[in-house]
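Below: a set of structures, written as structure tokens.
Just so it is clear, none of the values below were taken in a lab; they were calculated from the coordinates. Treat the numbers as computed from the prediction; the structure is a model and nothing was measured. Cβ atoms are built from the backbone, for glycine too; each structure is taken alone.
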Structure 1
Amino acid sequence: MKYVIRRIAVEEWRELRAIRLESLLDSPDAFGVRHADAVVLSDRTWREQAERGAAGADDGLFVAIDETGSWAGTAGAAPLDGIPDTAHVHAVYVAPAHRGPDGPARALMEAAVDFAREHTDCTWLTLGVREDNHRAMAFYRRIGFHDLGTTVPYPLDSTKSLRILGCPDFRVSRAPDSAHA
């Protein structure tokens, strides 16, 4: 199947809500928000999220659209709040029917990484993945992210951790110290 990878449009907040809620049902432990909390967000909140992803100077959200016009996945990148000089890949999701080597995951990640490279002045690019999400961890490593040796508590369950991975070819060749992870 062929996919179109593009930045979300401002008016696509309903589609954003639909795929985000789908992602939270499909992979409830992969994101930092619960489905029950996201489902009650106001239309205004979803509009604001779509607007940031579509028009933000340094915050971009990309979608994969399949041949039927359905949304198959998302990935975004933006500066990471509270960690200077670091951009972060977020909202990575591919619907189950579109996973695998012929799916859009790699192209979505390339779009997010390229956006961060072109639209932020950050030196580092990271992402967080639950330590027990072996499939996602293997995918990120396959596309060039590496383990920075840093973990942070998973926001929805303090007994779990997120492993921080970095993109070594983002700007510089040396690994960041833990203050940038």
Structure 2
Amino acid sequence: MTKASLRDDFLTQRLSLPSAELDQKSNLIIATLMDLLGNTRFKVIHSFLPHANKNEVDTWKVVSACQVSFQDVIVAVPYVVPGTRQMQHYEFTTQTVLKENRWGIPEPDPLHAVMIQPDAMDVVIVPLLAFDKLGYRVGYGGGFYDRFLSQCRKDVIKIGLSFFNPVERIADVDAYDITMNYCVTPRTVWAW
């Protein structure tokens, strides 16, 4: 299947999940993710913040759990530079001021937050709609995360979170697509 067809299919599937099932699956994914992170050495973790209207995994719980479980770890979140396809990254604390961007996604106010460079990231939690058995992901189509991940160190750990199992293969993977190291689903951790 192509990225476009997977994008449509999996967004439709995700939007059709009842809220109780979303919460249950999110909680299973986050518990497994926290176990995975507990066996990983890192100082800076980057996480996307969930888009409320897209039924994404509740990464607010990831951010909170990291702040409680890994108190010496810096949590970074993205900020999309207006008018570009570039992201900047800022430390997220209990004091961070958030504003919704044009897509309705909460972001740190860059005037009141500490910037973190991409090469400082040890772990990146990446958003996705679908993924395949080779570790490639399908996002929303803007290329924001592929550009960001290309700026990170080669040893950065890339972790996707998905309510669904992988497809066999994404047909139109290109040279800009970057594979994940792991993808956590409600029942399995896929590793590459």
Structure 3
Amino acid sequence: MIASLHGTVLSVGATSAVIETGGVGMKVLSTPTTLADLRHGNTVRVHTHLVVREDSLTLFGFGTEMERDSFEALQSVQGVGPRLALAMLAVHTPEALAQAVADGDRKALEQVPGIGAKVAARLLLELGGKLSLPEVSAPGVTTASADSRGQVEDALVGLGWNAKAAAAAVDAVADGPVAEADVPAMLRLALQTMGAKRV
């Protein structure tokens, strides 16, 4: 199992990045929080989880071990695959997920697109004791500049929403330009409004 990846960032997209290590460019699917901290040309280390299927090998990368461990724990629940686990970490931080499970907060879990009442109840039942709050949260990298609304919209489209709905959701939560450092927070807010409309 590939536990981590250390190398140079070649490119960063809405849902994935390419990290070169040992002369090989590895495509890594990730959360908006982790992707927002990656910069082209920077040397980084991401904690990884390899999903093996009969016809594919998919590598997922995360900025913290807690995020990676939460991703793995989520997939231990029946009916939750890598895509849904990634969507959950796009809407909620690992800390927020752990708190929701500890509090039995089903509605918080249902804010994630694709999670209904039955899956949320199963998550609460099966995740007890598997997610824990850290004593100290790791600081994030904050860099800001031009409007990054498009990055939020691209991430929503990557999670399965159409472009029109994605643009409308971003308009609903952002009054003006979106700083790059605010992309993860804006994406969570947009997903929560879209999730609320589904219920």
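When distance in nm of label points 7 Å out along Cα→Cβ at positions 71 and 159 is computed for each of 1, 2, 3, which one produces 3.3? The partial results should precede the final answer.
Numbers: 1: 3.3; 2: 2.1; 3: 1.6.
Answer for the origin of the read-out: 1.
Once FRET efficiency 1/(1 + (r/R0)^6) of positions 31 and 119 (r between Cβ atoms, R0 = 25 Å, to 0.05) is calculated for every structure in 1, 2, 3, which label goes with the largest value?
Details: 1: 0.65; 2: 0.25; 3: 0.85.
Largest calculated value belongs to 3.
Distance in nm of label points 7 Å out along Cα→Cβ at positions 23 and 111 was computed and gave 1.2; which structure, 1, 2, 3, did it come from?
Details: 1: 1.2; 2: 3.7; 3: 4.7.
So the calculation was done on 1.
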